[in-house]
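Student: Listed below are the structures to be examined.
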Structure I
Amino acid sequence: MADARMNRQVLLVSRPQSEASVDNFRLVETPLPPLEDGQVRVRNHFLSLDPYMRGRMNDTKSYAPPQPLDEVMIGGTAGEVIESRNPAFKAGDRVVGMFGWQEYGTSDGSGLRVVDTTHVPLSAYLGAAGMPGVTAWYGLNGIIEPKAGETVVVSAASGAVGSVVGQLAKAAGCRAVGIAGGEEKCRYVVETLGFDACVDYKAGRLYDDLKAAVPDGVDGYFENVGGEVLDAVFARMNAFGRIAVCGMISGYDGKPLPMKAPALILSQRLKVQGFIVSEHMDVWPRALKELGEGIASGKLKYRESIAQGIENAPQAFLGLLRGKNFGKQLVKLV
């Protein structure tokens with residue numbers, strides 16, 4: 001059935017020397033081999049683009065091995081089973097997996113999860129009802145441990161992770177304050193997502209605007225950005241505040257990350273904890289259940305930026321690193 005199909009794939013062919021560029025990637029076409037016993041073939045409908053991918057492009061020590069050169073770039077995918085010789089899957093199943101930057105995925109079924117798209121759109125399983133949502137859920141509940149009446153600040157507040165953090169913090173009875181880039185994103189964070197305030201870091205008054213937005217200081221901070229944003233929030237942290245360090249996107253693309261904060265960790269007795277969500281698989285079922293129910297009921301809101309076609313994945317990814325996306329960045333493959 002699938003022998004004649006060609007699979008378009010994006011490979012990582014070189015490592016960035018500083019900023020990543022489209023030249024680090026190459027689009028290729030490869031024929032799909034016949035399916036073997038125990039295998040399942042998926043037509044990917046959506047590819048997830050995420051900041052962690054920039055770190056995998058480097059050949060440096062990290063929490064995960066680097067992306068091998070001349071292989072399909074890593075990435076989460078959501079699609080439909082089109083052929084199966086595996087009893088656990090049938091044609092028509094909607095599935096989420098890690099097939100990477102390619103139009104078709106073939107595997108023995110390991111790492112594939114069948115999802116219900118009756119009330120939750122397929123694309124959401126790569127965002128608010130997927131890894132980014134669980135990242136938000138764990139960082140907030142597992143590290144910040146919000147209490148009603150506290151103030152929680154979230155950087156990259158309009159993004160796939162930050163938008164969920166703030167909504168969950170509000171549901172826990174907290175004052176939620178976002179930090180985002182530009183008036184449009186800040187308006188969305190307050191008016192659509194329901195945050196209490198949002199600071200536009202591009203306005204040039206980061207510390208003063210943050211101070212005005214958090215008159216009683218900050219009890220919990222969900223960090224996605226690093227750099228001057230982290231310094232500004234550190235200076236407003238209350239004693240015994242908790243900081244969940246999820247990402248440092250401002251330093252991912254070859255830029256240095258200045259940080260003046262360490263002295264405040266001691267003076268304010270802060271808890272600062274980095275985390276990798278894939279190391280906390282025990283919480284995923286509970287988190288995914290709560291997130292899915294929130295989306296299905298309309299209480300948990302999200303936004304997507306969607307690029308069209310696998311050939312546009314590199315450019316969309318570079319835009320993500322520069323903050324050009326609004327919400328979860330996806331590539332539509334069909």
Structure II
Amino acid sequence: MSLAKLLINLSNAFGPVGYEDEVHSVIREAIGPFVDETYTDEIGNLIAVKKGSGKRIGVFTHVDEVSLVISRVDERGFARFEELGGVDPKVLISQKVKIRSRDGKERSGVIGMLAPHLQKRETRGEVPSFDELFIDASINPDYEKIGVGDLAVVDILAFEMNGKVAGKALDDRACAAISIETARELSKYSTTPTVYFVFTTREEVGAIGAKGAAEALEIDLGVAMDVTHHDKENDVELGKGPALTVGGPNIHKKYFELLDKHAKDNEIKVQYDFSSGRTGTDADNVQIAGTGVPTLLLSLPEMFMHTPVEVVQVSDVAGTARLLAGFFISLKGAEEQ
């Protein structure tokens with residue numbers, strides 16, 4: 001399967017915050033040939049294990065997507081909803097959504113708002129709040145089976161264009177693709193460290209899954225991956241490789257130096273991002289797990305984050321996987337401490 005196709009499959013999977021089972025199925029099929037074991041832990045993280053010797057490395061990528069939860073449904077089939085994660089109401093207006101109910105069935109809806117003709121002139125230019133939006137699910141003949149607590153995501157199919165992939169939830173499933181590709185690269189070597197690829201749950205509501213996994217696995221090094229904004233003014237752009245987070249108190253200095261040197265020595269394109277404190281990613285919780293875990297953060301450049309048309313560059317995904325696989329193989333022992 002091509003990397004672009006893998007990205008598309010991951011993007012299209014239904015995986016609201018805390019309900020990532022469908023995404024797990026895609027990942028298990030793709031990563032299975034390259035690891036020794038996959039399992040789901042008690043909190044809902046999917047963990048794929050590449051057994052080896054020496055260091056124990058954890059690679060953390062979240063697979064939940066910002067989503068909606070139904071809070072009320074009236075007799076007409078109009079559903080009110082709340083956000084799960086950072087959803088901007090502006091990107092929801094007029095979107096088609098798919099709703100998965102507790103009976104296991106998927107139903108459709110469209111997000112509507114009061115028509116411009118019926119709005120007051122003085123409020124017509126304002127952005128509607130969640131209180132003013134609704135999902136019209138009346139198109140379903142059995143809409144009365146939609147209930148409070150049912151989950152919804154924007155219904156859009158990802159697509160490839162000129163070396164890029166656009167779609168929903170590429171934050172952070174594009175990095176899940178990096179983990180899968182890294183496992184494939186590591187399968188070429190006869191000797192590797194033990195690597196735990198942790199596909200975490202509930203990052204969008206506080207990085208809940210990462211800390212428990214990092215503590216349970218007792219890793220020597222944690223590598224968190226997430227997306228970052230394509231921003232030419234800050235010298236982070238699509239097509240120029242992953243952004244290594246540097247600066248601030250939360251990134252392990254020695255491991256950063258080793259990773260940066262490995263990239264330079266092997267002529268692998270990288271960029272640099274900075275963080276003055278908390279990163280807002282799984283890295284924040286990985287580093288404080290147990291008695292503390294040396295942690296790195298790699299960020300994949302992305303356009304239009306938390307919208308239905310997030311865009312990533314396929315070559316950045318491939319380059320990051322080559323960087324990580326080679327870096328992991330280069331770690332020999334205590335000299336990295």
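All of the numbers you see were taken from the coordinates with simple rules; none came from a lab. Keep in mind it's a predicted model, so treat the numbers as computed, not measured. Cβ atoms are built from the backbone, for glycine too; each structure is taken alone.
Student: Kindly point out which one of I, II the value 4.8 was derived from, the read-out being mean projected area of the Cα convex hull in nm², for residues 47-94 alone.
Tutor: Derived from the structure labelled I.
Student: Oh, and also: Quick check on the output: 1.7 is distance in nm of label points 7 Å out along Cα→Cβ at positions 31 and 279, derived from one of I, II. Which one produced it?
Tutor: Working through the options, I get structure II.
Student: Still on this structure: As an exercise: distance in nm of label points 7 Å out along Cα→Cβ at positions 23 and 111, calculated from one structure in I, II, equals 1.8. Which structure is it?
Tutor: II
Student: Could I ask something else about it? One of I, II was used to calculate FRET efficiency 1/(1 + (r/R0)^6) of positions 103 and 151 (r between Cβ atoms, R0 = 35 Å, to 0.05), giving 0.20; which?
Tutor: I
Student: Comparing mean count of other Cβ atoms within 10 Å over residues 55-62 across structures I, II, which is largest?
Tutor: II
Student: Taking relative contact order in percent (Cα under 8 Å, 6 or more apart) from the coordinates of each of I, II, which one would give 17?
Tutor: Among I, II, the structure yielding 17 for relative contact order in percent (Cα under 8 Å, 6 or more apart) is I.
Student: 3.7 is what came out when distance in nm of label points 7 Å out along Cα→Cβ at positions 119 and 207 was calculated for one structure; which of I, II is it?
Tutor: II
Student: While we're looking at this one, here's another question. Thinking only about distance in nm of label points 7 Å out along Cα→Cβ at positions 87 and 311, which of I, II has the largest value?
Tutor: Largest calculated value belongs to I.
Student: State the single structure among I, II that was used to calculate mean projected area of the Cα convex hull in nm², giving 18.6.
Tutor: Clearly, the read-out refers to II.
Student: If you don't mind, another one. Among I, II, considering only mean count of other Cβ atoms within 10 Å over residues 7-14, which has the greatest calculated value?
Tutor: That would be structure II.
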